[in-house]
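Undergrad: Input: structures, listed below.
Here, each number is a calculation from the coordinates, and none is a lab measurement. Just so it is clear, the structure is predicted and the values come from calculations on it, not from any experiment. Cβ atoms are built from the backbone, for glycine too; each structure is taken alone.
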Structure P
C-alpha cells in the first residue's frame, strides 16, 4: 500500500459539485474517508485517490474531470514543500528540491529531469512517475500533469516555452481539451508522462525569493524521512474505524491492539502532530457524516454508534464539525440527492 496526502484531492469536491455530482458518494465507493475531501493532511491510499477520479468521471460523463481538477488546484497544496520550491534561487534549484522532497507529499511519486525522448537539442523532459512498474490511472495522470504544468507557470510568472506533453494513456477526452488546457501539443500512448521544456528554463531565476523562508522550509523537510512517514496515525485510525460502535475506543485498548504501550503510542502520535483524541474525533466525524447523509437512522442511534453517551454530545460536535445541526446536515444531503427538475 502506498499513501499520499489528501491534498491531492484539493478541488475535487468543488469540481464534482459544479457538475451536479455528490463527491461523498464517490469517495465511499472508492474506499476513501469522506474527511479526505476537505482536509489536506490525511494519508490515503494512492489507488483510492486515483479510483475516485475514475468513478466520478464515468458517473458524471465528464472525461476531462482530471483536467478540471488539476486546473483548479492551488500550488500551495504542497504545504512546506511549496514554500521551499517557491523560494528557490532558480528553476533548476526548485526542481531539485521537488525531486528530493516529493515523498513528503506522496511516498512513491517522483518528478525528475530526463533527456528529451525525441533527442531534440535544447530540450529536456520533466517526467512524472509513480512506483516502479506502476502507472496511475488516466484521470489522476491528467490531473497531476496539468498541476505540474501550472506549477511551473506559477514559478516563472507565465508561459515558459512548453514544447509538448507526453501522456502514457490514450485520450480520455477530446484531444482539443488537452491542448487547450496545456496550451501545447499533447501526445498519447507514450512511454512516460512528461513535459518537454526548453533546457534554458532551468537557469531562469525566480522572483521574490525569501532565503529565510526557504531555510525554514528546508529545515522542516530535512527532518522528514521516507522511512518514517506518519504511519502510526493511519494505524490508529484503522483500529478506531473498526472498533467504533462495536468495541472499545479507549487509548489503552487501541495501544494493546497495536502492541505498544499507551504512553509510547501517545508519543508517536505527538511526533506526527496528532493526538489520540484528535484521531478519534476525526474518525467519529467521518462516521457521523456517513450515517447522517446516507441513512435515516434516528439521531439517538447515530450518537450511540459513534460512541457518545447522549444525543446532545452529537449535536454539539456537529456544530463544531460542520457549523450546523445533525438534522440540518441530513436535510442538505437529501436536497442534493433530489432529482433536478
Structure Q
C-alpha cells in the first residue's frame, strides 16, 4: 500500500533527526567516494579529506554547516567533554555507540567514529562493529593498543601483537552487515617500538582487510614522508594534535607527503574550551553579558543552526487531521 503523504516533501526534508534523510549506506558510499581521492598516485593528484572532530551534536552541526564532507566522533573529546575524564580508555562500548547514534541523527554528512580498541578482543570488536553500524556510522577506527588504551600523544603505550590485531581487523570486517562500512586501522607502534614497526604493522593491517591506515604520532617530517612512501596506495590518516608529537603542516604539505585524510580531532573542542573560559571570566568579573553580545552567536543564529523555523512550520502544518494538511 502506498505511503499517504498529502504535504509537500520539502516540509519535512530538512528536519535532521526527525524527517527523512540520507540512508546510512548512502553516507558510507559518500565517505568511500571522498576517500577515493585520498590515495591517488602520483601525490599531486591527491585530494585530502579534512576531518574535523566533534564531541557532541552541536559540534557535528557546526562541522556540517562549515561545509566539511565528513565529521569525526572523537573518543578523547567524548571522554573530556561528555564525562569530564581523561583519554585513558574509561568510556564503554555502549556509551560510545549511543553517542555515535545521536551525532549521526544530527547531521546528513558521514560520521567516522573512534572505537578505541574495539573494547576487547576480536569478538568484542565484532559486536562493536554491529553496534556502531546500527547507530549509522559511515566508518570506524580500531587501534592496536592493549586495554585500557591511552591517547596516542601520551606516553607509555603497550600494544597487542600484530597478528592479534590482524585477527581483530579481519573479524571486524566479517561482522559488517554493510560492506560499504569503512574500517580504519590505527597503530600506536611509533611510540612503543619505532617508525619501522609502525610501517610493518600498517602493511599487515591492510592485508587483514583495513580500508584506511592511521599511523599515529610520527615525530618528524622525514618520518611522515617515510610513512607516505612505504604505505602508498592506501588512504593514510595524519592526526593533527596542536602541541602534540606530529609536526603541524599545511594541507598541501601533508598531501605532498602522501596523506589523504587530515584529522583535526579536537581542534573544535579546544577552541570552544577557550571561548567558554573567556566568556565565564567576563561574567564573573562584570556580572553581565550584554557588553559581550558581539562575542556570541545571536539568538536567531542559534535557532537557525538547529533549524527552528523549519520545525515550527512542520509542526504547524502537521498538527491537524491528515486530510486537511496542505
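Undergrad: With distance in nm of label points 7 Å out along Cα→Cβ at positions 126 and 182 coming out at 2.6, pick the structure among P, Q it was computed from.
TA: Computing distance in nm of label points 7 Å out along Cα→Cβ at positions 126 and 182 on every structure in P, Q gives 2.6 only for Q.
Undergrad: Any idea which of P, Q comes out highest on mean count of other Cβ atoms within 10 Å over residues 110-117? Walk me through the numbers before you get to the answer.
TA: Values: P: 14.8; Q: 26.9.
Structure Q gives the largest value of mean count of other Cβ atoms within 10 Å over residues 110-117 among P, Q.
Undergrad: With relative contact order in percent (Cα under 8 Å, 6 or more apart) as the yardstick, tell me which of P, Q scores highest.
TA: Q
Undergrad: If helix-only ellipticity at 222 nm (-39500 (n - 2.57) for each DSSP H run of 4 or more, over all residues; to 500) computes to -12500, which of P, Q did it come from?
TA: Of the options listed, only Q reproduces it.
Undergrad: Assign the value 0.00, calculated as FRET efficiency 1/(1 + (r/R0)^6) of positions 198 and 254 (r between Cβ atoms, R0 = 25 Å, to 0.05), to the correct structure from P, Q. Before the final figure, lay out each step's value.
TA: Numbers: P: 0.00; Q: 0.90.
Only structure P yields this read-out.
Undergrad: Quick check: 70, 55, 38 is what I get for Cα extents along the principal axes in Å, calculated from one of P, Q. Which structure matches?
TA: Structure of origin is P.
Undergrad: Please compute distance in nm of label points 7 Å out along Cα→Cβ at positions 22 and 222 for structures P, Q and give me the label with the greatest value.
TA: Looking at the calculated values, the largest one is P.
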